[in-house]
Each structure stands twice: as structure tokens, then as C-alpha cells.
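Here, each number is a calculation from the coordinates, and none is a lab measurement. The shown structure was predicted, so the numbers you read here are calculated from the model rather than taken from an experiment. Cβ atoms are built from the backbone, for glycine too; each structure is taken alone.
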Structure P
Amino acid sequence: MDGTDSMRGYVTRSGTTTRYQELLRALEDALQQFPQSSRQAYKFGTRVEALPERRLNIVAGKDPGFYGGVGLYTEIERVLSDRYIPTKPNYLAVIVTDLYQRGTDVTSLVRLLKTRYLDKNWVVGLVGIESLFAGRVYDLDTAEANRSIKANRPVYALVIGTQANVAHYFDALKRANRTLEQSAQFVIFSGQPLKAGVNFFAEAPLLDSQDDGGLISMGLLEDGRTFWFRQQGQADRATFRVCPRLSLLPYAVGLDGQGDWQSRVAVLEPESSPKTVPWVDAVQVRSDPAACSTEPQSPLPTGTPLGLAISVNTKLLSNAQEGDYFFEVNLRPAPGRYPSWWDSWNTEDGVGEPSRTLHLKQFLRSLQAVALGGARRELSIPFYIRR
């Protein structure tokens, strides 16, 4: 629990149940979906204190006196250690906070979440909801920020654990509280956001027809994922189009094919190991929604279609020796589309817009970027061309 003085503003005296109280109650109730579980609670700011075994929606949701005594500033890094969040499969961490961060805090927090959790195949989830806030944002620490505000202000729960546990917990939160189901935002950042590796040739590729040559389809190899083409004619480039389906894990940030496509080429030689060919710009990949405009010829797995056009520099092949050339094109993903609430809840001016979350978009986009770095092994296009 973020126990800084600023969080006191979420404990209003309106007499009605606030969304903040509903969030805290649901966070407690959802733990019942993990049989034989136990929990330990803390509050933190610039230091950490253990809390007694009481329900947080009561002790933190209704008592303004709960907040304070741990410093004015929210330093989430204080609890990101084995002492409070052991990186073991049967542990789940929930950090309730207004996510107030300075610019330097964002960089260090993202780096710590990556090295301690994402790099160890854990995920970082986030639940956010707007709740009535009446108070001061003490973190601003400026004369202009001494005034109180009354507005709806986002509050969050960072949830850290395995993909299975975090997704199960999110499902339980929605079942526990209808308000969260309808109004809260849920997202999971993972280095492995796909249910399985993408088969770019689940459906036969579409070839561009050219009078002066190009590629001829020869079919799939036995692995069911690698396609074989034969070069014909003397065309400088040949293009084929694919429409794989991306099947994302629950709550995962989407992939849309944006990023840096990098190719590797090797020639297969009889009775010897494949030999890498130092070709620069042998393959170019671009988004092509039209690749998904035709009806599939066979049933395909469900998922989001990703239309791509793959252009091969066949002039390089024409000038090379005869043989089988293996191409592997890998995507280094980059953050693409993102939910609209990342913008609407964000501010870069904490003094002028204290009811929004300072540097929220920077934090989430940075977290998205480091998480997607682990997805590159699942986004590989392998094919052969016989020269």
C-alpha cells in the first residue's frame, strides 16, 4: 500500500462507497481464488512498514489516519526486492499507488521491473480506475501545489507474478466487483505476449506476378512453418504476402508488426554446415492489410490478422552461385498502438493538471518497449529460395 500523504485524498467523507474502496475490497476478495494462500501487507513511501492482518478496504479505505509516517514521496523501488516480492512461482505482489513519478523515477523503475521480473519470465500487470479525490498531491512539493483539489483521479494496482497467476487474479477481480469489470482498465506487460509462436505460412503466401520472373511456390517443408520457393527469371525483386494470426495471451499489450525487421541469409552447401551470406538489405518487410483481404483456403487459428509484404532482393540471388538459400527474418518489436486511456489519464504538468497521472504514458510506453523485446523469438519468418 502506498501510504504517502497524497493517497489520503482518496479517503473521502462523502458517505458513499468510492471506487477506491471498491478496488481495495476487490483486491482482497480476489485472493480467495488462490486456495490455501496467505498474505503479508506493508505500506510504503520512502520507507516500508509492515501492516497488521486487517482488511485493507477498512484500514486504508476508510481511515485517513492510515496515510503518513512513511515519507511524502512514492518510491515504488523500495518494495521491489526479494524481501517483499520474492521471485518464486507461488508469489503474487499487488502494489496499490497513485503511480506518481518524476521523470528520473520512470527510467529507474522500468529498468528495475525489467531486470527483476520481466527478464525472469514474470509479468507486470496494471489495474487502473478513476476515483473521487479530495486533497493535496504532496509529491509535487511546490508552492503552486499547496491547494487542495477535488476531482476524479486515477489510482492503480501494479500486479507482479507469473502470467497465469496475474491473469487469473484479473479475472477474479472482475468477478468480485462489477464496477471494476465495467470501468477499470487492465493490461499485462509480458516478454512472451503470444500464446504460441506465429506461423507466417499457415496459409500459402500470395505471390506478385511479374512478366520478367520472380518466385514460384514449392510448398511447406516438413516442419509446417518453413516455406520453400524457387527463383525464376531475372527480376531485381520479388514480393510475397502473408497473413498470419497473432493470438495474444489475456490482457496482453498488442503487437502490430511495428519495429525493426532484420534478416539473416545462409547458403546450404553439400556435406558442410550452412554458410552465412553477408547480404545487406536482402529482405524488406512492410505492413500490408490487403494481404488479409482474401478468404482463407483452410480453417485458421483464431487471432488478430497481421498482413505483411515481404520483398526479397532477388538480384543478389541472380549474381550468386546456384543452391538453396535460407532466409530468416526476425522482428525486433517496437511499441505500436496503445489504449486511449494512456493519453487521457496522462499529464506532463503535475502542477497544472494534478488530477492526472504525471508521466503515465512515458512509464507505460517504456514498460511496453522493454517487455516486447522478449517477443522477438516468437516473430520469425523462415523460408528457402532455390537459385
Structure Q
Amino acid sequence: RNFINQVHSIGGYVAMATDLLALTLLTSPGELGADIAFGSAQRFGVPLGYGGPHAAFFACIDAFKRAIPGRIIGVSIDAQGNRALRMALQTREQHIKREKATSNICTAQALLANMAAMYAVYHGPEGLKQIAKRTALLTQTLAEALKALGFEVIHQHYFDTITVVANVTTIEQYATAQNINFYYGNGVVTIALDETTNRNDVLDIVHVFAEAAGSSYSAVTFNYEDALQSIPTYAVRTSEFLTHPVFNSHRSESQMMRYIKQLENKDLSLNTSMISLGSCTMKLNAATEMMPLSWPNFSQIHPFVPAAQAMGYAQMAQELSDYLCAVTGFDACSLQPNSGAQGEYAGLLTIRNYHLANGNPQRNVVLIPISAHG
């Protein structure tokens, strides 16, 4: 808070990269005085998927609302006095601001955002806090067990990640033998736990470090009622969050299923209609393409695993690129970026480089119709 005040005193702004699950226990960026908060929504029920795709979240103070990309939907009342949803703000959209638009930094990740939102709807504020506390207490238990083995945990305060001073080569040798991946730095090992971590995972990690230290360890004590020593008192959140009824009403599977179906009935999709033209909607994800998304071997791969553990992903990417080259006649095909607008930019750069490679630097004009959205 003092740092943020100092930045504000010299006319600066503060943006905080934050974690949604941690914020159920920690003071919010807004309460600290930050101007912008952003981060990944992956923590709310979305698999790692070798690094993505995941939806982001973005929030800012009122002064910046007209610079926000995308559209903001507000709640209003119609002529009959009924509750209605209306477009409240879309000032930075491409069809309004043209080349000054900020919406071209966006990627349509609505499905992933919906998954994260439904995770919050189902668990609610209390459920999310319990998940966060359990994760933090498992991390705290692990840290104390490693200290008991004689290892130094660098940070006194943490939520779900600890960094331990250790012989990296030795730890990696024993961890690999147990099919466990850690993040290895210069003389340190970093370990991150999450909502999928269980007691056996913690015991396995402690066992690796005990073997590396050449010592045995006594039983690890798990107590989910322990106080959170790893989070300082001044940083503990006291304010409420997710107070809207939608986050406090659907606790059974049947209630949740009916709520999701109610929302689905309002949606316009291929199962009821043709979809209107648009670069973000002109696609069909067939059932055979969607099925693998739920397979653990596909969805539970961490983005930092050694390349040898993700050879299937590399093969899929290479084969898809090869197929596209065969269809188009191109020599190479990039599968990045995900964003349509960024894809258009990448295409323009490729066309420009094509002309430069052919000795035509003067061909630097692009004709864009006024109806173009991108």
C-alpha cells in the first residue's frame, strides 16, 4: 500500500498481476489502491492444457473505463419495467474507433471464461475460500516438513508456492525417479501446489527431499484447521466478494445443471441456427475435436514440463502445420497467435517480408475497405 501511494504521488499508475484463488484470502488490489488488476482465470476449474488457452480477467478504476477493450453489458429496466441487459459501453471497439481501437488486443475466450465463471457460481465465495485455504495449508505443511529435514525455505510468506535452497542435481535425480517435476533454478527448487494437490502428493514430495538429504522423516501432520501462518495478518482479506445471488444459489448438481441449461436456451448457436458472419464465430468445433480436451493426458500437462514429456503435443502441432502447408501450398505455417486481430497483423508482416524478399520495398501500401472489421 505504501509503494502504491508513492507511485501515485509522482503521477504514476499501478497495475497488479494477481491470482484469483489467492485473492479469496488476500486483500484485493482495489483495496490496496491499485489502478488495474489482471491475471489468468485458469485457476477456476480450467485445466492447464500445456499452457492454454485460458481466459484472462481485467479490472480497472472508473477513470479508465472508456479505454477498456471489448463491450461492457449493464443491467437496466425496459419500457415495461422488466429487468433487461443492455450494451452499456463499447467505446474502444474497432467499428467505432477504427485504427485507435484497443479491442484488437483481445482474443475471444468466451468458452474458457464461462468455465471459470461456472466454477465460481458452483463453489461460491465460501467454497472458493475453503479451496484456497486447503491449498495454502498444504503448502504450509510441506514447507514445515522440508524445514524439519534441514532445508531452507526462502520466503516467510507465501500462498501456494515455495522456493527451497537445495542441491538441484540431487533433488532432480530423486524427483525424476518418482515421476515428479519441480522447477529448478540456480541452487534452488521451486514447488507450486494447487487445488488438485492432495496429501499423498505432499508426502511424495517430502519423501524425495528426505532421500536427497539421506535422512528419514517422521509422519507429516495435516490439520486443515491450523491458522495460516504463511499469510501475514495485514494481508488477510476481510471484505466480501461474489455477493451477487447467482454466486450463492446453485449448490447442488441439479440446480447447477438447470441454471446452465437456462443460459444455454438464450444462446444463439449452430444447434438452433446459422451463426452470423464474424471471424471469431465462423468455426465449428466438432465432437471428435472436443472429446480429447477432457482427457487427462491432454489437459493436465504443465507448460514447463521437459520437452520429452510433451512429444505428443509437438507431434500434433507439427502435423497440423504440415496439413495446412499441403492444402495451401505454403512452405511453412504458423499456428500463432490465437487472436484474430493479431493474426491479421502477423499476416501483414508476412506479406511485407515477402515483398522485401523479392526486392520490392516500394510495395508498402495496403488497401482496406471501410467495411473491414479487423
Structure R
Amino acid sequence: MILFALAPLAVLPFAWSANVKLGVAVGAAAFLFMSGATMLVGVFQRHACLWRSALAEMLNRFILIALVALLAYLNLGVVWMIGAMIVANLAWLVSMIYFARPFIAIRPRFDWPLWKKVISRSWPIAVSIIFNLLYLKGDILFLAYFRDAAEVGLYGAAYKIIDVLTALPVMFMGLLLPILVSSWSANDRPEFKKRLARTFDIFMISAIPIVIGTQAVAEPLALLFAGPGFAATGSVLRWLIISIIGVFLGALYGHTVVALNKQKQMIWGYVAVAVLSIIGYLWLIPLYGMYGAAYVTIFSELLIALITFLMVWRVSQALPSLLVTLKALVSAAIMFGVIQSLPSLPVLLTVLIGALVYLGLMIFLRGLNPKELKLLIADQS
């Protein structure tokens, strides 16, 4: 609450319009309610009732869309649009509190010993997130400084696809994290390693065909998502999509670091990656523009994945098997060849054909066991 209250004060020294400063103040209130709502997701993860959280978020989205449509019809300004987020996010928070009532009683209370305990455990995560944002969002900031708006737009359109894909492993690990914590706390090392290895396989089965398949359909995919005039987005998407391997593995091992309660020791890793990334942005973006930004993004995502993996391995000695990964590479390579040999088809149909070819090959090579997959999904639900 204190940090969100500081946001409107932080923009006062800047020579921005009154509407921008008012928008920041209104947006800070909206994000305060959103933070409160998302904080309660852990309750539903703990009790395996994520449908309650999903229902509350759907209510939030419905209210937001309805209000934005109404405000657009009334031709009101952007500040009113941001204000709609306050109403929608407040409804989200209230519904989350209501749905959490069977599990916990939520009421305001000053509990300094608990606050100290929470701060003691969470500050390393907060610091890590700050440095994480430096290398995740630095590409857009430095690109906007060194290049024109058109190039920023092309790069941003490609990055939107990466943003959507990034949510998938994070959501999955949000479900798996309590199970990993439970296994590690109970000193059940075999179960801990088995779940980690299974998830590694699932992530590689998912990420590898995305990376290789995108090489074949990058331009039409960019046109589908970004629209006419963004064909050049496809060329940078071919590079950016490689970072998805690091994104999936970084989510896997980054969450596992938290399960091992080693987040404090990981701060140096995030600091090092942030510093190296900033140096990379300053060096490569002036030379290569959006491609330089993509190169550094790939480097930073893969490096943080490697560092978190090494931390997990050092503490738990958990190593993945690469057999399924090898089968995924073979299947994805054949899928790529099939896609390249297809006649000109709508991109979604091409993606569907490629996905069916890949899944069929993975089942044939015994890289994807439907029974194992069903068991893993059941464990998370």
C-alpha cells in the first residue's frame, strides 16, 4: 500500500500533463486492488481449488470489458478508462475474499511478528523481481531510446506473443510449487526429484515444437496476431521465440529455488544477469536495433535458466533425463519438414497439422505417454 501510494508522488517532478499524472494516481489504486486479489491465489493453490480464483478473475474481466465499452460509447477520456480498472479490480478483490472464506478468515489486523516473518522470507524475492524486470523490460526501454517508434512497434508485436507464452509455465509452476515444497519439507527426495523430472519433460515437450514450428510460420503468424504492416515482425519473432526455452526452464527452476528456500542465495544471479543484459542492450541495440534486443533477451533468459538450474542441482542433486528432450527434438524437426512441404494454407490450419504430426510422432517414439501426462495433470488439479 505504501509503495502504491508513492507512485503518484514519483511522477510529480516530471513535465507530464495533468491527465498523465492523474492517470498514474488512478492506476496506482487499481493495481493496489489487483495486488490484493492476486495475493490470495496461493490460498486456492494450497487447497487445490483454483476454479474459485478463475471465476473471480472472469468476473473482473467481464466488468472491465463492460465498463470500457460503456465509457467508449460515452466518449470519455483515458483517465475514465483507467478508473474502470479500479471498479473491476475492487470487484475482483471482494470476490476473492468471498471465495476464500471456506479456507481462511480475512480481516485487517496489525500483526508485527507475522509481518517481520513475511518480510524476512519475501524480500529476496522482491529484490530478485526488480532485477528480473530490468533485463525483461530493458529491451523495450533501450530500443525506444535508440530507435524510432516504428521499430519499437515491430519488436513489441513480436514480444506480445512471447508474453502470452510466458504465462503458461508460470501458471503451471504456481500449481506445482506447493507440491514441491511439501515433498522437500517432508524430506521425500525421490518424490521431489520425480516430480521435477516429469515437469522438465512436459516443458521440453511443449517448448521445443513452439520454437522449431515458429521458424516455419513466423511471418503469417505475425500477420495474424499483429495485422497488416507487421510482416517484418516475423523475422524478429524467429529469434525471440528461442528465448522460450529459457523462459520455460527459468520458470521451472526459479520456482524450485523458492521451494528449496534458497531465494536469498539467488539474488546474485538475478543481479549478474541484469547487469550483463543492460551492458548487452547498450552495446547491441545501437548496432542491430530490434535484433540486438532479441539477442540479449535470448542470452538473459537462457543464462538465468542455467543459473537457477545449477542452484537447484547443487542443493538437491536433481538432474533431468534428456531422453524425452531428444525425442521432442527429432519429432519437432520432422514436423518442421512437413510444414515446409505443405502448400499455402491458412496459418492456423498449418499450425494444427504441425501439432498433430508432432503429437503423433511423440506418441510413436514413446516420448509422450498419455497415461503419464494424465497423471501429472491430475496431480496439479
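With helix-only ellipticity at 222 nm (-39500 (n - 2.57) for each DSSP H run of 4 or more, over all residues; to 500) derived from the coordinates and found to be -29000, which of P, Q, R does the value describe? The correct label is R.
Can you spot which of P, Q, R the value 4.5 was calculated from, given it is distance in nm of label points 7 Å out along Cα→Cβ at positions 157 and 197? Answer by label: R. Given that Rg and Dmax of the Cα atoms in Å, derived from a single structure, equals 24.8, 76, which label among P, Q, R identifies that structure? Comparing all candidates, it corresponds to Q.
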